[in-house]
1. With FRET efficiency 1/(1 + (r/R0)^6) of positions 27 and 67 (r between Cβ atoms, R0 = 30 Å, to 0.05) computed per structure, which member of I, II shows the largest figure?
2. Comparing I, II, where is FRET efficiency 1/(1 + (r/R0)^6) of positions 75 and 91 (r between Cβ atoms, R0 = 25 Å, to 0.05) highest?
3. Please state which of the structures I, II yields -13500 when helix-only ellipticity at 222 nm (-39500 (n - 2.57) for each DSSP H run of 4 or more, over all residues; to 500) is computed from it.
4. A value of 53, 28, 24 was derived for Cα extents along the principal axes in Å; which structure in I, II was it taken from?
5. When relative contact order in percent (Cα under 8 Å, 6 or more apart) is calculated, the result is 23; to which of the structures I, II does this value belong?
Structure I
Amino acid sequence: MQVGDKLATQTYQVTRWDLIRYAGAALDFNPIHWSDRVAAEVGLPGVLAHGMYTMAIAGRALTVWAGDPGAVVEYGVRFARPVVVPDDDHGTEVEVTGTVRAIDEQGRAEVDLTVTCAGEKVLVQARAIIKLS
């Protein structure tokens, strides 16, 4: 990696089945993550992916770029928009891209992430530090 490098775009499919599995793992069974009726009742545009699941998708992209999950030294985001997941076999797509902002004297790359769904940024101030091998 070098300063200014654009990291290859990674696209992740998110379906209702993914939300169910994540809810079980996270023990977060809030019905806005699986019930269209409840989501509509509280004024949401549809069932939403868990914010931490969206963050995990971007984290997965980081580990692919780094080649080693242990190389991700720091990682943080702000949640900007929800990821709405339709009740069909396709679901939705989350795209993750990255740009190397800096490399320090310790051989660590600071990476700015762009995480989008349906053309909208869903995470902002998404940054990570990756230890280069």
Structure II
Amino acid sequence: MLPAQDHNIQPRLVLVVDDDEGLRQLIRRQLAAAGYAVAEASSGRTALEALRDGLGAQGLVTDLEMSDGSGGWLLAQLAYEYPGLLPRTVVITGDAQGARAAHIATRWRCPMLAKPFSGAQLVQALARSMESAA
């Protein structure tokens, strides 16, 4: 189920975290087309700073592998500081079958989305995680 696009309803804000600017922009377009408002961060550390500064994200999409503050590190911080956001987080990775991805999926119970993925797959994974956490 896609998020409501009624103009009287405020779109849900999703924070997209990836060190690849091109991929962040692609994800932004995919989520915006589905009716989400999108904020971006280029690292886990930048994302955490934005949340600490009051960014009211209702959902999060993060890459697992980043140069500054990995997705795994960010998930651990979310569990400690923003546990309500953790169930509404989708993790994207180029190595969904690897041991690290398996550990993340088991430990944090976040949906894992293998690259390459379609916009429909991303929106569906995010919508499911947001609905199940509601």
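1. Numbers: I: 0.45; II: 0.95.
Result for FRET efficiency 1/(1 + (r/R0)^6) of positions 27 and 67 (r between Cβ atoms, R0 = 30 Å, to 0.05) over I, II: largest is II.
2. Numbers: I: 0.55; II: 1.00.
Ranking I, II on FRET efficiency 1/(1 + (r/R0)^6) of positions 75 and 91 (r between Cβ atoms, R0 = 25 Å, to 0.05), first place is II.
3. Numbers: I: -7500; II: -13500.
Attributed to the structure labelled II.
4. On the way: I: 53, 28, 24; II: 42, 31, 29.
Working through the options, I get structure I.
5. On the way: I: 31; II: 23.
The read-out was computed on structure II.
Just so you know, all these numbers are worked out from the coordinates, no wet-lab data involved. None of the values given here were measured: they were computed from a predicted structure. Cβ atoms are built from the backbone, for glycine too; each structure is taken alone.
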